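Enquirer: The data blocks that follow each hold one structure.
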Structure P
Amino acid sequence: MPDKLLILIVEDDLQISQFLQSSLKASGYQTLSASTIAVGKQLLSEHKPALLLLDLNLPDGDGRDFIAYVRKNSDIPILVISARQSEQEKVDCFNLGADDYLAKPFGVNELLARIKVSLKHTAMMTLRDDIFKLDDLTIDSANSIVQLNNQVLHLTPIEFKLLFSLAKKPGKVLSHRQLLTEVWGAEYVDDTHYLRIHMGRLRARLEKNAATPRYILTEVGIGYRLAAT
């Protein structure tokens, strides 16, 4: 990962913003800071940062609205940092397109680790060959081929769609709503039992032990992600 990647911080608490800026600069990043959504939009447009750190409680609006705005214009990783800790808040953010969610208060080491993971996932998502490999699993999205232990897996159309949806963004949590919309359609967003059933079948094909999955990981109450490392 190259040095001096630019990170945009959108946080209205001056003390927290200064802490984030100094911590990131000490770790080799460049930073820009904004205390409002309006300024955040301007800086995002002008500077094209590599990652966005976003608080939700902002003086000119809700950070979730900013997530939706960013996702209409960019695939930049979005790491939410918020004192809101309810499961529904996290689900809402992931549904809108956030990549990660870190509850306040947090330690600088965890923050830096989350940033590195998000940037790594972004690099993996832009691989030109469209092939994802992890241990004995190979997913060739371009040719719709899945192999496990060098054997081609014959998956159902739904299982293919689920796995390829996760493989588009390895390591990123996809919410139940996102997966249901992508695989079944918007009219099925509340039918989480469909998702559980088919995900269970897919895991049975991939995992040696479904109780301790290696490839498809559950984010309880939120959704699923494909392990990236």
Structure Q
Amino acid sequence: MSYAISILASIIAVLFVFVPHEAAHGFVAYKNGDYTPKAYGRLTLNPIKHIDPVGIILCIFTGFGWAKPVPVNPGNFRNYKKGLFTTAIAGVTVNYIIAFFAYPLFLLIAELAIPEVAYNSFAYYLLYFFERIFYLTFLYSLSVFVFNLLPLYPLDGFRVVESLTRQINPVHKFLRNYGYYILIGLVLESFLCNIMTRYGVPFVDYLNILGYVQWFARNIIGFPITALWNLIFSI
């Protein structure tokens, strides 16, 4: 029962994380003068327009994933570098804001509501369902924030590098040509490490590169959020 609830909550949390992320890219690109996202129907919160099945499944089981990239034509930006930079960071900015508000909602349910209901009752499982949604939304938002800022094509971090360097820059060219393969390798390596750890090979967890990224996202990037709300809730 709890496992099924967690899987369903994971799916909903992923939608809460990725749909606004992609819509934010499209909206900021549009505001910078590029009508491409609007032409492709990406200025919407409709999940069908944004979801990539493979990326979503990976996020549910590894904490890292992706949605369909919003089509953008930087040549339409009124200011090329400013448009490229602000469009690139729009998604992760929205993710951090989502994490900021998801965490206190999780605390409200976990600390105040669940202790007041009987264990294994309908109310308990309903509250547990929403608790998992908000907690996973918090975790996934932070993971996507850090993961997407890795300077690997086609992630947002590469677009940030692209906005600050010339295309003839050798680092830019390397990240553009090989970033996708590095990215896939990291995700697969993390997935295999998680599987092996689950089946009794714990030492491989030390080799999980994206595991360290996830730890950094949760404990360093997320610290201002948890510290503030824990203080407000006196935890």
Structure R
Amino acid sequence: MLIRLNRFLAECGVASRRNSEEYISEGRVTVNKKIVMDLATKIDPDVDKVHVDGELLRQEDKVYYLLNKPTGIITSTKDEKNRPTVVNLIKSRHKIFPIGRLDFNTTGTLLLTNDGDFSNLITHPKNKVPREYLVTLDKDLEKEDKEKLVQFVYLDKKKSKFIAISYPTRNNFKTVVVTCEEGRNHFVKRMFSLLGYTVKKLHRLSFAGISVGNLEAGHYREMSKSEIDKIKQNFS
């Protein structure tokens, strides 16, 4: 059966379908020893030999991990400065990649997988997958600004908002919990910056309903089948 080349790359754990297209466009993918840059290319996985950066790809069993990302770690599969990445924290024989990104000093819930379709499912904007963050600000969040952020402000010339904001601790208005459905780079920090606040600490409490719970920073576990099935059911 013929399938799109970007889908095959995703199924082999290279990246999500969208990010796999970048590999193709950059000329890093060969099919039967010929560079292919046409995004519409289809292949037969049982017949064609596909290489990325010279490495032969094979379809793998799907794996899913939940990591409590510590501070000072790059959310990537590799780093040009040879800094440690989140992939280095997980012992897996599979070629995995992070789903979305957390900043260098942002901590908390991060999912990693070799399932490109699953990654695309929960990062695609149309599916409105919730992300919940614990935010420490440089000053108290005023009530008026809180209301603006849950109604909407303009970010990148686009109406943007938090789904919810709450104060988890009485009489501490510098610490807030925000829920959003956005995956844009630095979204939480940039939203607060628009109204004159600086985010001092950022911790992702949950993503797609999955939380690190009691996992210590830098530790991880495999996700259960029921967790994966529930995500697919909720957002497909």
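Enquirer: Looking at mean count of other Cβ atoms within 10 Å over residues 131-138, point out which structure of P, Q, R has the largest value. Can you show the working numbers first?
Expert: Details: P: 15.5; Q: 23.4; R: 18.0.
Greatest value across P, Q, R: structure Q.
Enquirer: A value of -6000 was computed for helix-only ellipticity at 222 nm (-39500 (n - 2.57) for each DSSP H run of 4 or more, over all residues; to 500); which of P, Q, R is the source structure? Before the final figure, lay out each step's value.
Expert: Numbers: P: -13000; Q: -22500; R: -6000.
Corresponding structure: R.
Enquirer: Here's something else I'd like to know. Check the numbers for mean count of other Cβ atoms within 10 Å over residues 107-114 across P, Q, R and tell me which is largest.
Expert: Values: P: 13.8; Q: 16.6; R: 23.5.
Largest one: structure R.
Enquirer: Taking 38, 21, 7 as the value of semi-axes √(5λ) of the Cα gyration tensor in Å, for residues 83-202 alone derived from one of the structures shown (P, Q, R), identify that structure. It would help to have the intermediate numbers written out before the result.
Expert: Working: P: 27, 21, 11; Q: 38, 21, 7; R: 29, 17, 12.
Computed on structure Q.
Values quoted throughout were computed directly from the atomic coordinates according to the rules given, and no laboratory measurement underlies them. As the structure is a computational prediction, the values presented were derived from the model and not from experiment. Cβ atoms are built from the backbone, for glycine too; each structure is taken alone.
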